[in-house]
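Next up, some structures in structure tokens.
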Structure I
Amino acid sequence: MKSLMMLWIEIANESAIRCHTSATLDIKTVQCRVKHEGLSFLTISLPSFGNDFQKSLDQGYVDPYLFLGFKRRACLPVFLQGFMGHVFDRDSGRLLNEPSIDAIQSIRQITLMFGKIALPCTPRRTRKAMDAFIKCEHDVRRSDTSFNGALERDFRRISSLLYARAFTKVDRKVYYGELVPSHGPGSTADSLRGNGKFRQKTWTRRLEEILPSGEFLLPNFRYYRELEAVDIVEPGQEKPVKVTPVPKTLKTPRIIAIEPTCMQYAQQALLPEILGALAGTPKSRKTHWQDDFLHCALGFEDQTPNQRMAQEGSLTGSLATLDLSEASDRVSNQHVRALLVNHPHLHRAVDASRSRKAEVRGHGVIRLSKFASMGSALCFPFEAMTFLVICLLGIEDALNTPLNPKLIKKLRSQVRIYGDDIIVPVEYVDAVVQRLHTFGYVVNSGKSFWTGRFRESCGKEYYAGEDVSIVKVRRTLPATKQHVPDVISLVSLRNQLYFAGYWRTCKWLDEEVRRVLKYFPVVASTSPVLGRHSFLYNPNRNIERMDENLHRPLVKGYVVSSVSPSDKLDDIGALLKFFLKRGGLPSVDEKHLERAGRPYAVDIKLRKGAPSF
């Protein structure tokens, strides 16, 4: 904790120089509170201050009910008053006509940098998160009771207007058995890893009826006798997803669900077909308005369109950015059924690959009303598709007229969904928020912005068109070289702060790195060597030797090394893996039949490496 405190002091002092103020009293305040409150002040209390600051930016003044737990002087909190005075009027608490962008970014950096550090929560907070998962499930069941009549008809009408063409393509592929499954790299509820997934012998009756085991578990029907060893599990005996917490913030963990191998396998067969149908092709986007609109309105891989729209919204005030709480866990299975109601084969395949039960620590096995939690390959695309339908219903309410293709095409560059990051025009935001609440979703008011000039979407934050994004500390600072993930994170933090302009802090961090790494050379950002990135990087400087084969410079430094666990695969499993490979290129790893799966650990090794590629 001492090293984190020192890092905070370095950044606070450098931020104060930027903003022509002093952080001396602020540093004393933090030291005193950390002494009495511990690490939670840095990871919980300070981020709470930062969130209140963002809300004040959005509403244009400092609300007396914000910044609780911090002393006030006049209308502003005493803490960081030197910085806050460059943003808000000290007497009235009103936002200045021309607030300092440096001060806005500095306050955010100082307060939010430790908000998502990967540290385990206390058992009490973890239990509370599990209880919240159960409560969310009850909320979904309650909202399902109102999903009928006109509400359901409107939902189906808009979803058909948007997705009929895309879903028809996938529905046809399911009917003709053209799906190609795949195993993901993650953990599974039945503990199969790496190549072991290609030896799975468990299938469900629901999957068997629409995605037969003979086509999914065998390379071809020459090996049909192997089906005798396959265990077809009846619906009541299916293995539930395993609900587990993973680090998110020290305040609360992130709750995910680990799927059984067979479910994950089937989901990966549907995922690329659904995403491909929604994206369309360059030719189809020129000729079909649905393909063109969905390509612009839904994002699954590229976050930059959302970030650009957030910047535009902060500059012009025309676009709002919305964030939902517990978004994945609140997508009802009934909503997904309504999306797919006119496409029976796709509907059956999606339903068969959905886990119906979950094992929740402290609550046993429960039946799920939600579609899926994070961990399902289909969770992300279906939540985005659901939110797009609801947003358009809200816009329809605001326009007071039914949407048609002509009206929807006008929204082409004004509505965008990436997961639970939603962007809509400001004039429709009240109606959209109301519709989201009607369908059982909770808009996170602390992370949703539309009244001021601050916007946040997909990891980027802007004020008046200026980028005020910050660098976040993801792990604690390492004490020795053996703490490899912490070392890698420290080097990454140093380089991110360098490009953010915190050069004095980087000088201090360089000494921290050298305490654990003997060599820390200057390298390009493309180099595999753990080193310092610099605007002044010169590949012809500090060359230690030349590569005899490739005739390129080499430097001495530490390179991340990891080895997949031993997991030999042969016979039918190896042949199946060959046929399931996607793309025309050969496998990257020539030993993939001997070793597979995520490494149990990573290491760093001292060697000569290229300073750039």
Structure II
Amino acid sequence: MTNAVARQRLHLRAGPLSLVLEDGALRYVTLGNHEVVRGVYAALRDHNWATIEPSFTRYDVDDRGDSFSVTFSAEHREREIDFAWDGKIEGTAEGTVTFTFDGEARSTFRRNRIGLCVLHPMEAAGSPVTVEHPDGQVEHGVFPEPISPHQPFFDIVSIRQNVSPEAGVQVSFEGDIFEMEDQRNWTDASYKTYCTPLRDPYPVEVKAGTKIKQTLAIQLTGDLGRVRLPSLTSPTAVRVTIGSHPTTLLPPIGLGVAAHGLPLSQVEIGALKRLRLAHLRVTLELTRPEWEQRLDDAAAQAAALGVALEIEAICGDSGAGIDGLAAALASHVKHAPIARVLVFPKMGVVTTEPVMRRSREVFRAARLDVPLGGGTRADFVNANRAELPIDEMDLIGYAINPQVHAFDNASLVETLPGQRATVENARRIAGGKPVTVGPITLRQRLNPAATAAEPQVASDELPSRVDPRQLSSFCAGWTLGSIRHLAAAGAAALTYFETTGWLGVMERADGGQSHPRFPSEPGMLFPVYHVFAAIGDLLATRNRVELLPVEISAPRTVEALALQAGDQRIALVANLLDAAQRVEVAGNKALELEPHEVRALNLTIGDTS
């Protein structure tokens, strides 16, 4: 018997299955070379769908080589919430894994969900699946290929699929009613089978003393003797192979106007000019009196940087305020060109037909030749579930953040291919019209699923929109991967983060608002700044920058972005793990790479490169 510390990742086996144990969760359950389950975990979501993370009071692992047993105790405590549970995960030498969740509420609180969830990898798209229902009925279907706006399967007792010609996997559930959603809607690279149907009213009050017990089992079927087992040893290096033929143009990239509302200093303007941005995005609430000043300030910043404005206009539900915006754009905002305007009603986060039609009429009357569109101010799911007035729109747009469901680095990395999937699906919805993505942020900027106001932030905490990883090298690596996936999918324009401050690419020159959990320094250039600067340096040589294809042998550990402008090429490579890795960068047979300069951020070129 050995003790395992929470946040430690352990590689375990259950007969032919290999998997990763992390805290009280399982990741990457794999049969041979086939990932059969992306993850299994227990979640507690409060009345606003905020995830209350567990802490562990007991944690033991018995690793027997071809089998294992894990027992632990966890508690979720935040504000009025106090819930504790015992977990047991067992893996047998025959290839069965069971997960038991046995909990009790120690206080009375409201919840939207408590219990087990299983993630199926998005690579299962299009593959057949068999679902058993509580009444014994069996349903035959497939994992959705286009992102499903609503639940593809309801009332699940078990779900079975083939994962190779030789074998299949069945996941069975007890203790609640389960259903499935397509998490690609939120850029997660998975389908999620979760407890408590969303058709049931929520939030629900959980009384102190309430007990909740659930069990989940993963079982293999088929001829397991023919499955080749992978080695648990890691390869000596991750290989990044760059293709010779560009696949698409790099889309225009911009930043958001900083939420702190202060003007850019000359030092900040100088640093931001190096990025050669295409636009600044500003949000204007047209039913509030301060919008005109905010527009003027944003236009002045855009003019100082030599970029266009991208406007997110929030008007009355019938279009009130659009007339004033059109008049302002037609008359006195002359010093900054307008890249595009996206319009939304004050109520809700999705563009409606009345707002879109009114905006079109007003802009036409004002003789404004400006791309005019909409979509959603929030995650792609909101556009996917809506009936957008596509015929009235020149483009559609939506926002991205990787932390709707999970918050650790590995889960954020998993969202990168999910981002690509949202663009591919948005282009289908748009019917050939351009798809713009933004703002792209580390944290959710607004929560359309909230059922009540967000709680006040304590003085020793950061606002919910702020992630201290904004100033980390991880943010830089995640961002270059995001650019690669979104550009490869055909996004027409991208907007990331903000210019300065806690949500920016650099700290304010005056130091901004200091906080012990965000240890920046005045004028500090965050690592992500250098990603955009490298692109800006390439744009300085030629306006036309193309994306080169990249293949990565271990894509969840390394990201890479390869670009070409004329005869110049750059490759940005990021280690996404906390540990050092050896990375080999090479061209394919048609591309010879002879780098004459190697630059690094926060790592040593040598054994690790």
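Details
- For mean count of other Cβ atoms within 10 Å over residues 23-30, the highest value in the series I, II is held by structure II.
- Which of I, II leads on FRET efficiency 1/(1 + (r/R0)^6) of positions 287 and 559 (r between Cβ atoms, R0 = 41 Å, to 0.05), largest value: II
- Source structure (of I, II) for distance in nm of label points 7 Å out along Cα→Cβ at positions 31 and 503, computed value 4.5: II
- Computed 41, 30, 24 for semi-axes √(5λ) of the Cα gyration tensor in Å - originating structure among I, II: II
- Structure from which 0.00 was derived, FRET efficiency 1/(1 + (r/R0)^6) of positions 407 and 519 (r between Cβ atoms, R0 = 30 Å, to 0.05), options I, II: I
- Here mean count of other Cβ atoms within 10 Å over residues 199-206 was derived from just one of the structures I, II, and that gives 18.8; the source is I.
- When mean count of other Cβ atoms within 10 Å over residues 143-150 is computed for each of I, II, the largest belongs to: II
- Structures I, II were compared on relative contact order in percent (Cα under 8 Å, 6 or more apart), and the highest value belongs to I.
- Given -5500 for helix-only ellipticity at 222 nm (-39500 (n - 2.57) for each DSSP H run of 4 or more, over all residues; to 500), calculated: source structure among I, II: II
- Given 24.8 for mean count of other Cβ atoms within 10 Å over residues 255-262, calculated: source structure among I, II: I
Values in this text are rule-based calculations from the coordinates and carry no lab data. Bear in mind that the values here come from a model prediction, so they are computed numbers and not experimental data. Cβ atoms are built from the backbone, for glycine too; each structure is taken alone.
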